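In what follows, structures are represented as structure tokens.
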Structure P
Amino acid sequence: MRLPPLPADRWDDRTRAAFGRLLPMARRNPEGAGPAMSVLANHPDLTEAFLGFSVYLLFQSSLPARIRELAILRVAHQTNCAYEWKHHAGFAATAGLTAADIAAVQNGTAAAEFDRVVIAAADELLEKSTLSDHTWTALSEQLSDRQRMDLVFTVGGYSLLAMAFNTFGVTPEHER
């Protein structure tokens, strides 16, 4: 692991406070935070700022949970982020994606037409940092302007998180 979790003896009130918007009090410690959050604890100011945005994407976004998780899984797959994939595969199942839907994210051959549009949108954003007019219009068949904005920021936010996790060496194997 390139950037190890912050050691328990270095967790202070400021570090715990950085997780206030995401983690319950009982998990704001090295044991309860898990490997990803314990690595982010190395920089409490950045963590607090980024988690505010992440909490919005995960819990307050206007995107339907199923669409959000489909996009996040595609980001995890395309960025080879094993940690993000593992955690969001579980969230995706809870949000209504079947095992076949989740598997299809990896090869981009989803059965549902709109799922393919969401996968294509994630791919375009990751590859070109923009959406084609065709994809933007196809998304509008089921998503409002705000939801399409949330989709763009979800792909971007989770791409950034995957970049961080991959660079720091956060993987599922590092779970306690």
Structure Q
Amino acid sequence: MSFSLPIETDRLTLRRYLATDYDDLLRLQSSPDVTRFLLYGPKTPEQVKESLAGRLTDVPMDTDGQALTVAVILRETGQHVGEVTLFAQNVEQRIGEIGFVFHPDFHGRGFAAEASIELLRLGFEELGMHRIIGRLDARNSGSANLLRRLGLRQEAHFVKNEFLKGEWTDELVFAMLAEEWDKRS
């Protein structure tokens, strides 16, 4: 499977991570505000180094479990504002999963939507995915609203199905099919 990076939008550049992105990734992954609803808590500098190393690896997206995480850069200033990830959940069934993490300083400006649309396009149009899902902590209303704005529909609300950070949490699952993407665009 092939795909092309970087991707340019009106305001953003989606590109592969560089070794020089360490400080930006540290700021993102070590923040309790950022990691509040994620599967992991604030990361140590050493954990962020491992995380960055994984992001620097070339990922062909042809094996279950692979993930393409790209840095989202504000074109005007060159600032790292966050990242978007496309996971190859099931290659044979052509199922992917989208995720996004943005620094709170850049919330509310539409950057996550602008970047996520491009990742959905990449998944459906370049990688030929049949279905892309988004999963999140039900308390994360901002991300749930973003998935709705992107055109994903809520398919499930799992009650207290994951024990995370010392408590049982609800999970929402959203999805979009390739045919829904085609109608949308």
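Read-outs: derived from the displayed coordinates by stated rules, not from any lab. Small disclaimer: the values here were computed from a predicted structure and weren't measured. Cβ atoms are built from the backbone, for glycine too; each structure is taken alone.
Points to keep in mind about this one:
- Mean count of other Cβ atoms within 10 Å over residues 35-42 derived as 22.1 - corresponding label from P, Q: P
- Across the set P, Q, mean count of other Cβ atoms within 10 Å over residues 67-74 reaches its highest value in structure P.
- At a computed 3.3 (distance in nm of label points 7 Å out along Cα→Cβ at positions 75 and 91), which of P, Q: Q
- A value of -20000 for helix-only ellipticity at 222 nm (-39500 (n - 2.57) for each DSSP H run of 4 or more, over all residues; to 500), calculated from one of P, Q, originates in structure P.
- For the set P, Q, ranking by relative contact order in percent (Cα under 8 Å, 6 or more apart) places P highest.
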